[in-house]
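Okay, got some structures for you below.
Bear in mind these aren't lab numbers, they're just calculated from the coordinates by the rules spelled out. These numbers come from a predicted model, not from an experiment.
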Structure 1
Amino acid sequence: MQTITIGGNTYNLCTMPATPGPVDIEIGMNDAVAVNTSPFTREEQTQTWPGGDFWDASLTLPPMTRTAAAAWEGFLAELRGRLNVFQCGDARVTGPLGTAYGNPAPIVDSTNPANNLPMTWTLQTRGWRPSQYRLLLPGDYFQIGYRLHKVCEAVSSDAHGCAAITVWPSIRETPVDGTPLVLATPKGLFRLAANRRALQASKTRLTGMSMKFVEAK
């Protein structure tokens, strides 16, 4: 376990076991949007709460022997309910669908104080190959710091190798200028959704385990 600091907040970061991997994982996207519908005309007014978007997820592990389950049992104990945090990503994703993989590493461009403000949906970046199209595609993931983001629109670079990326969820903390974009196996920061953890034991002496978690903010 290591201690990390993000935006003035301190977290104890636990390492999720690599094996055995989950047989099923669900990653959800949540937004804080209120809708007011007129009872007469059915016209709607919407209001979104800046920064109210967040990830949630759940995973299910395969039936395990006691030996194989031991690392996961220790991990759940070390989380101490919702106190500590860990990193996890979409198990399907090892790299982007766009052409960016293998290019010179792109970085965050926060040289302009107006760029990359918390609760905004556009990330300014630089360090791409100039004048390239479809560097990242809708649905691609990337990681900045400990935060996981999904790309909403196709990303292209300008003649200077700069690119604006429309992201979900919104930016949490203004990233330090020069922070690299992690494109290979990106992960986000999570904590358990509840303090209670449980194991399922069967007559076969195999252990079953599932867990639900939410983005740590």
Structure 2
Amino acid sequence: MAVEKKFLQKRLEDIQVKDFLKKELDKAGVSSIEIQKTPVATRIFIKVRRPGAVVGRKGSGIKAITETLTKQFHIENPQIEIIEVGNSSLDPQLVAEKIGRSIEAMNKVKQVMRFTLNDVMNAGAIGCEIRIAGKVQGKGAKAKAIKVRQGYLKKSGEPVKLVKVGKYVSHMKAGAIGILVKIVPPGTIFPDKINMEKARMKQEQPKAEEKVNENGSN
């Protein structure tokens, strides 16, 4: 029981640190945060859209965050590593955040969804699905869900792990709106696609051999 309590406490502390960092680095566009604890240091990997907004002038931003983690969260020797997102249009967390902020500014849900879907697919995604749920039509309207989808996505089974997921909550006057984004990045190969390709190659191979034999007999 003591081991389980210690494990839960560690998980709670990690969640508190992540919540702090997401709030502190909101303008940098945080995609993901990973915490790795070792005997000599706590390594924190932060994936963001704008690394410069985190680092600050001459590293002042990193220094301030490090001091807060040490004093407020009692983390010994925190080592922060900033990773820049390669293409924000293929990062589901950043896409979900972008949709939420656009809705808060424009309040045009369907237009924002269609524009974002095209943007993701034009960036090279194999598939994308955007789902928004809540009072999307304003105050007094019933809550509803709207979904747009394009390309190839898996909905169940082990291959679902290859689908990247991002979530964001947009706070409107009528109430909160939940945003869920699923993206299949370029280059993703699903197991069933591999099996189908192997089956196709096996079907074509005998035909190729027959053609060689026919040429040889002539």
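Details
- Structure from which -14500 was derived, helix-only ellipticity at 222 nm (-39500 (n - 2.57) for each DSSP H run of 4 or more, over all residues; to 500), options 1, 2: 2
- Which of 1, 2 yields 1.10 [Rg/Rh (Cα atoms, Kirkwood Rh), for residues 29-148 alone, calculated]: 2
- For 19.8, 64 (Rg and Dmax of the Cα atoms in Å, calculated) the corresponding structure among 1, 2: 1
- Which entry (1, 2) yields the derived value 15 for relative contact order in percent (Cα under 8 Å, 6 or more apart): 2
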